[in-house]
Structure P
Amino acid sequence: MRWGVLVCVLQLFWMSQPTFAKPPNVILIISDDQAWTDYSFMGHGHIQTPNIDQLAKDSLTFTRGYVPSSLCRPSLATMITGLYPHQHKIVGNDPAVVDRVPGRNNPQYNQRREQLISHIDSVKTLPKWLGEIGFVSHQSGKWWEGNFSRGGFSAGMTRGFPQPGGRHGDDGLTIGRQGLAPVTNFMDQAVAEHKPFFVWYAPFLPHTPHNPPERLLQKYKSKVDSLPIAKYWAMCEWFDETVGQLLDHVDKQGIAEETLVLYVTDNGWINLPDKSAYAPRSKRSPNEGGIRTPVMVRWPKTVQPKMDSQTLVSSIDLVPTILTACGVDVPADLPGINLLDPKALKERDSLYGEILEHDVVDVDDPAKSLKYRWVIQDNWKLIQPDLLADSNQVEMYDLANDPHENSNLANAERGRVAELQASLNAWWAPNKE
């Protein structure tokens, strides 16, 4: 009798637990050094991106997306952890140079680089979370945090520091530029073995070196007097072609409806007219040219396509979105929201971010590398200079009427400046840590 009661109780318990449908496969596509304006669907007059345009059409697409930091390494670390740079502590690309001696000949410098990489060992990452529910995962493209396995990937292309070329991708950086076979072969194997998969596709595109195929370069040389700009534009289309190839493979495998595809850029880029380098107010800056990006979520027959030009979203939202879609409980300490939750999107009123030095001053103390913090509330944007800022001038912009930040309204909007400064300090006040 007692066993019968126990069985009934257990049956009721199991029946009361939430159940999830089969989790989708997940593909995260990350552009590398591309301005938010540099797509044909975003209105660029010359760059042609038909495949990304189609992805945007088929997705819930947010054109007011942002990354908290406009430098690749901290930005990518945010995408894989769901944490702000000052939380995951991967705040810059490299540790500061020691005694002006380059890395491979400087044991102290190499020790600091390993200390910086070690931060990825102490946080949860998407591959680690998804691996717990049976996912296999593949890393390709840009990856700074040592061997792919340190991020929790079950497979990958980057062997990592201290291997030759292991600073930020080594063999992984060939993806896209030299075809997609490592990624497509991985997906095919996962499908054959009936395993859900996560793909990190972060090609070194349109990043320098700007060496596009000649057929694309000739196409753009006729559209602009600057050869460096023509090269960059051609690189954007080359990247677009690889996105098309990747998504075509998903379609041909017949797995589109069971695959969640997300798109984002690590940081912006405005090409100088006289060389292949970035202009001010783009990469490494808190301006729109550095931190803004379209964000897309495609899941056929599950996510309704929509072009959203108003809602503020961030790359910190990618992890909560993916975890929720896959039936994983989102940790309470993650700051982002689920992009597929209309209520959460409606309730958000502000976005935050931080710009820190390229060369990390102290690998364990983010505050010592801080240059700027920024906040956007509705259409108002405040840029707050901090410890290492190039200027002590506070900046305030009305993005609705001035999306390219030409008119600093800080003096005219002192009350609003004070309110947003208080909001920034409530988010993160480094001098209180």
Structure Q
Amino acid sequence: MKSDLDRLMQQADLDALLVLGAGSHNANMMYFTGRAHLSDGSLLLKVRGQPPVLFHHSMERDEAARAGLTTRSLNDYEPIKLLQEAGSDTVQAAARLWSLIFEQYGVQGRVALYGKVELGPHFSALNRLTAGRNSLEFVGEPSRTSVLTRARATKDPDEVERIRKMGQVTAAVVGDVAEFLKSHQAKNGRLVDRQGEVLTIGQVKRKINLWLAMRGADNPEGTIFAIGRDAGVPHSVGVDDQPVEVGKTIIFDIFPTEAGGGYFFDLTRTWCLGYAPDEVAALYEDLQEVFDSVFQQLKPGAPCRDFQVMTCERFEAKGHPTVLNTPATTDGYVHGLAHGVGLDVHEGPSFSHLESNPDTLIPGAVFTFEPGLYYPERGMGARIEDTVWARPDGGFEVLAEVPKDLVLKIPGV
């Protein structure tokens, strides 16, 4: 949480954090500013032991004020004058601007860099800023263990509520998709509309984007709607012109975010339209049993890797290969059990089974829970995913309840 930042900065031997870039779809900037509309030239400075300061263009002063932070207009530093003094050298002018800001706020020592920007100009300006300054060092932290990654791994009540609201949006759209599919007839093993036109994956995805937008959500990373063999490859998104067929597994993985970027939700359901073949029903039964049994074992403070190992062992007991003892397998259980979710769809904590994984299931974390089984050459795959809050009282709450029924009934099947 943000309240942990100074402690985490001290542990990492960091004197300041510098976040660069626009306010939208820029997770670490949004962590401080919320959904303020800020342009690429914005920057945020957090000095250890001091509140963060947001630097903005004057035209965005009202947007910056909505962030509720201490703000400063970049015009206060006379950027036109700095550019003239630099002989129109924009890199030198930027370096001088940052130098003035750092001098004003007493920045020295190790400064960690974050944000989404065009790297080249900033890299050049930072090099010039540090030239001849032994007291200043810019640091690029490993993303999995950075200070902001660790702070963001636990959520405050406001963050949880924003994720919960995205869960409500997600659940509603999943329901819309189910009803849309069920409004079609089956003909020659494919869904068709009232005019007899075959329904395609691309048409379903366009409906998903429309329904999300109508509810104030964005879909920047797309949607997985994969059928048959594609459902057997976890990150296959589905082929737009492929028909929607009955009796085959469909993995529907949807991970929208608040409009303009913000908090994500992540949910997966597996469907068979009309009916499920016996081998698919047996696969799904194994998946549900492992999902339920491991979920019941979740315990606050336990190593996250323990739950991945437990999942692998239970799948292997049912005859499925897993990454625990067959690391390169493309059949069976081929990925991790979970990941944190928040301002990025994938963030901490990590549930890797590797012994080097130090993450524990800390109260306050919001994470996915998503075991799956995949057999691409047999034309099937199945995954169930919920987004879960590790509550401060030690309980675990699914943030959006969505039915896990495998079969959607289709007229004519």
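Quick check: 57 is what I get for percent of Cα pairs over 16 Å apart, for residues 273-352 alone, calculated from one of P, Q. Which structure matches? Of the structures listed, the value fits Q.
Have a look at P, Q and say which one yields 2.7 for distance in nm of label points 7 Å out along Cα→Cβ at positions 249 and 401, as calculated.
Only structure Q yields this read-out.
Taking relative contact order in percent (Cα under 8 Å, 6 or more apart) as the criterion, the top structure among P, Q is P, with the largest value.
Here FRET efficiency 1/(1 + (r/R0)^6) of positions 49 and 177 (r between Cβ atoms, R0 = 41 Å, to 0.05) was calculated and came to 1.00; which of the structures P, Q was it taken from?
Among P, Q, the structure yielding 1.00 for FRET efficiency 1/(1 + (r/R0)^6) of positions 49 and 177 (r between Cβ atoms, R0 = 41 Å, to 0.05) is P.
Between structures P, Q, the greatest calculated value of Rg/Rh (Cα atoms, Kirkwood Rh), for residues 97-136 alone is seen in P.
When Cα Rg over 2.2 N^0.38 Å is calculated for each of P, Q, the greatest value falls to Q.
Taken together, the values in this text are just the output of simple stated rules run on the coordinates, not laboratory data. Because the structure is predicted, anything quoted here is derived from the model rather than measured. Cβ atoms are built from the backbone, for glycine too; each structure is taken alone.
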